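Any read-out appearing in this document is the output of simple, stated calculations on the displayed coordinates, not a laboratory observation. A quick note: this is a predicted structure, and the numbers were derived from the prediction, not measured. Cβ atoms are built from the backbone, for glycine too; each structure is taken alone.
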Structure P
């Protein structure tokens, strides 16, 4: 009798475990609800590719809140606005997808480095679920771009690491524009499936740079003594050669509706610093373009990474889309 009871208990336990696993696997994704997307352009289109875009940090946070609530309508408006500021670079020949996610607040960046990860893990869980939903329900074999800025770029890099051994993913990836975040050679060595861009038209690669004044030798994104990888968006080289400002097709300063309020051709030149891997900007007065965010000191042009090189990035997106279409 005791043996029978034990057997029944074991069976019940196995049934419960199986039920829990089944419920988790079959849970309906929150991203099946279009209201959880800032942009969800899933209709038929003659556009050649897709963009999966991850918004930068717009949530401030407070002493009791470190991740953006999904139902925070005010932050959602800012979320769409910040996305619009960069959307025009990507969407000329691509459908646009941008999920809302429980991004880490600006206050997280002020925490000690070892305390930040639990909040970024929450943000990344949402982004990964949204991207998985996009691949299964929307992509249908189309070439796609991963793109983001700042926190969005960090999460892009996490995604590409997770999918670095997936051959279908690699075959369809136009490029990963991880602007305003760092990635090191050590990271590439740890993930052999990752490739950093070497020119203006290679595909399946990571594109990244961080803009700063020539005197800067330390920042939150590139701490002193470390070196990030970078490509110069003016000449699409990874060495330290100076790209003159005449190569700058146009800096564009956009608003929350995506409108270009001011465009300045030949705005600035740039070169990649040999020690830091930072993109040194040569023709900008830091007083005219202040860092704004308290986590960055004057001369760190983080918030202008897209705007200083807007037209060059816009053209490059089309060059890489054309390149992958030829490969296919």
Structure Q
């Protein structure tokens, strides 16, 4: 078997350099466990530890059988997924059904295990908040990484005692909105308020309070982030998306996006691109998908066409 050498730029990760020639381009020989200079061939380090498993798996079924650890740690579970769980099926290790006495014993163990997992008020608070986060995330189709960030923000709010005087649903919704803004995932506060068990005013107030107290850096909303979702909801092609992004970049250079709602500007760019690429959608449909008014789309559309000298034949 040939040596499989994977190139790593250790100058960025470990600041490793060759002591002979000063070269920072280092090769890692996984089979021999060595770090080798790509220029002079000097062995910089040997007997490296391999943190991977000693077994190999060629499909998902083999991986499931050979793996000996549980699920990875996650912030979306109140105990971070590190506690023991007793299966709900009344079967033994061989798959046989348990008899009456053993079944009653397992039932009691399962009940006490469930109680011990949520032992104090803080864990009960986290359990309720994360179930609410799961519900909202599932409804909005939010990716897992955003859920992790939202759960981390909520944990920090609990540690700093920022939840006192506010409902769990209100703070959980605010944490989710903060995570969406931080991860640049396009969701508006109106969308959060529609499915949350708190009003838009309460969520916005808690959101501002949390980011100030936790010193969370929230990036400015870029209208480009909304292009993909609006185009997909309107079933437009990739060409329309690219054209809308091109229009938005030109509009940004002319200062047409500053001081204006990002959803409205993105909706107008998508509308213009759909007309140019012969996939026209009505302003009513575009406004409904973007959750803005038709007047907003029309005004942004006129501004962009006038300043960029776009000849859009309707």
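Miscellaneous remarks
- Each of P, Q could give relative contact order in percent (Cα under 8 Å, 6 or more apart), but the derived value 8 comes from Q.
- Per distance in nm of label points 7 Å out along Cα→Cβ at positions 220 and 236, the highest-valued of structures P, Q: P
- Structure (P, Q) behind the derived value 73, 67, 41 of Cα extents along the principal axes in Å: Q
- Here helix-only ellipticity at 222 nm (-39500 (n - 2.57) for each DSSP H run of 4 or more, over all residues; to 500) was derived from just one of the structures P, Q, and that gives -11000; the source is P.
- When FRET efficiency 1/(1 + (r/R0)^6) of positions 188 and 292 (r between Cβ atoms, R0 = 35 Å, to 0.05) is calculated for each of P, Q, the greatest value falls to Q.
- With mean count of other Cβ atoms within 10 Å over residues 28-35 derived as 12.2, matching label from P, Q: P
- Winner on mean count of other Cβ atoms within 10 Å over residues 148-155 once structures P, Q are ranked, highest first: P
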